Structure P
Amino acid sequence: MNRRENNFLIAASGCCFLAAFAHLGCIVFGADWYRMLGGGEAMAQMAEQGLWYPTLITLTIAAMLCVWGTFALAGAGVIKKLPFTRCILVVITSVFLLRAFSFSALMPMFPGNSLTFWLVSSGICLFIGSLFAVGTKREWSRLTQANV
């Protein structure tokens, strides 16, 4: 593209794709990966039983992360801008930061997940959300200066 790339959004994209691959690893490698990555014992047991639910949920999360990574690349100027990129980047940022800070409210809904899972995953969401926030802010300013 003809403008300087946004390294914060490139890093956010990489994190999203890495997280998507980790989720896909749960599907490929099964219950042990659900346990190792903190998916909870219930998800691990359902995976062991060959039920479709863990696969569907995990594929949905992986697909969403891939879409978000693609929007980060579009916002960074690595690929062609996608429709509503700026607005979607704000939504993605908000989702990551909301997830990071609302873990204590979410914990009772997922009793099978350990405190370690909640702290680590919330820290990861805070990190990725911060990358999206800084990258989106920089992108927004650049677009405003260019009158685009």
Structure Q
Amino acid sequence: MRSKMEERAVKQICEKLLLEVNCEFVGFAIQNSHGPDITWRIAAGNSNDKYKRITVRYGKGIAGKVIATGQPIEIENFPDNISGKVLDYPIMLAEKLLYAFAMPIRIKGIPKGVLLVGKRTINPISESDQQLVKLAATEIEAL
């Protein structure tokens, strides 16, 4: 995030997504400009401010895996269907999410960020809601 204006724009996209998609949480994480760590910067529908203190390594947790693979990730019935340890998914734990769908955000074609929608129930989001998340990711990339 280079400017406060960009940050506000991303926050608005997250808040809009929270209203449009059948979900309870929307979060945006981005890889730090220096080093491989990824931090959660923006959230809507959050139950606390823990997300601000979460940093994950490249390849770890949802954010790290989405950025490492450049592919969307869907987690259903957390923590039953995960690879690795439960503690590798701090955003799921901090927000008590049981379901998440995360899209990569590409900067100059390279995955550098993550847009995540989550639910505190095990019900997945619909295919049309996933399309809305993809559209929002594209909007963020355009910033």
Structure R
Amino acid sequence: MAVRMDNVGIVVEDLGPAIEFFVELGLELEGRSMVEGPWAGRVTGLGDQRVEIAMMRTPDGHGRLELSRFLEPDVVADNRRAPVNALGYLRVMFEVDDLDDTLARLSERGAELVSDEVVQYHDVYRLCYIRGPEGILIGLAQSLL
């Protein structure tokens, strides 16, 4: 039985802008390191690998986002611009305290709304999807309660 969700992983081409983007969103850089060697490849099934990772912690301290940049082996697929209904596609959702302010700050770092509007779900949430660094799909929600 699972005890907790430890992290969600996203592969990026350039760690620097991705880290800056998620720091702007409110996450904290917990650490940055190199993961390499056959032992790591036994976990992933990729063989000998070199991966630079950055672990980002959510403000509540309960969630983490692992950003990975593969140096070896080469990246074999690019799903960054896949539509939200693509099988196996990943999106990460964050609750924010002020959606308009968050959108304004993240747009300065290249974020773009997926649709042209922020949608309100009853009197509960204001929601939107954005494309963040490298086209990563991110959901943002502001509680109205």
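Values quoted throughout were computed directly from the atomic coordinates according to the rules given, and no laboratory measurement underlies them. Just so it is clear, the model here is predicted, and its values are computed rather than measured.
To test your reading of the models, identify which of P, Q, R gives 21 for relative contact order in percent (Cα under 8 Å, 6 or more apart) when calculated. Mind showing how you got there, number by number?
Details: P: 33; Q: 25; R: 21.
It traces back to R.
A value of -10000 was derived for helix-only ellipticity at 222 nm (-39500 (n - 2.57) for each DSSP H run of 4 or more, over all residues; to 500); which structure in P, Q, R was it taken from?
Working: P: -25500; Q: -10000; R: -5500.
That value comes from structure Q.
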